[in-house]
Structure P
């Protein structure tokens with residue numbers, strides 16, 4: 001209900017702990033970019049898991065956060081080289097986390113992760 005208040009509090013905490021706070025422009029469409037196609041591909045909000053153009057399945061929220069990680073504040077755009085070079089290591093962490101979630105039968109609503 002108070003996004004600007006939340007942003008101010010987060011910015012203050014990052015700066016107080018020596019971190020860096022960067023605001024990403026509204027036109028940075030992390031949820032639609034596919035680094036394997038180097039293109040923006042519209043997806044439905046209900047698509048929680050989806051396949052990148054190269055066939056790799058990713059969890060939507062994780063992949064969006066990965067693309068924020070690959071944001072270059074100097075160019076105010078996606079660092080495409082970073083997306084490519086860092087992807088395998090970060091993707092392996094995502095897969096390990098999903099396996100752990102499934103093994104521990106943790107239900108995460110609206111994640112698309114199926115727990116038996």
Structure Q
């Protein structure tokens with residue numbers, strides 16, 4: 001089971017294994033308060049893609065496609081994440097974007113669930 005949650009929301013035991021899926025640490029959040037089990041910077045969109053997207057809703061569809069292509073170039077990182085998902089019954093992708101429906105964690109969750117449906 002994969003969930004997504006903003007870094008600014010209070011961690012909960014129901015979150016299971018918490019993975020920060022952003023390249024940058026969330027502003028104003030201490031490591032103690034974040035309760036992150038794993039920070040996977042390499043699974044996050046590149047700096048260039050993140051800046052290009054700039055959380056503009058009209059770019060989200062293109063962002064999804066570009067992010068998926070970037071992930072294809074990071075097979076070791078995707079395999080590392082897959083291994084965690086196989087090992088942990090509940091995983092929460094933690095992100096810091098304000099938009100809860102158009103961000104990299106939403107795309108990553110979709111991709112990883114698709115990978116597991118195919119298996």
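Every number in this text was worked out from the coordinates using simple rules, so none of it is lab data. From a predicted model like this one, the values you see are computed outputs, not experimental measurements. Cβ atoms are built from the backbone, for glycine too; each structure is taken alone.
Per-structure values
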{"read-out": "Among P, Q, structure where Cα extents along the principal axes in Å as derived comes to 41, 32, 27", "value": "P"}
{"read-out": "Mean projected area of the Cα convex hull in nm², for residues 10-49 alone - structure with the largest value, from P, Q", "value": "P"}
{"read-out": "Mean count of other Cβ atoms within 10 Å over residues 18-25 - structure with the largest value, from P, Q", "value": "Q"}
{"read-out": "Test item: mean count of other Cβ atoms within 10 Å over residues 2-9 calculated as 9.4, pick one of P, Q", "value": "P"}
{"read-out": "Which of P, Q yields 19 [relative contact order in percent (Cα under 8 Å, 6 or more apart), calculated]", "value": "P"}
{"read-out": "Among P, Q, structure where FRET efficiency 1/(1 + (r/R0)^6) of positions 42 and 58 (r between Cβ atoms, R0 = 25 Å, to 0.05) as derived comes to 0.95", "value": "P"}
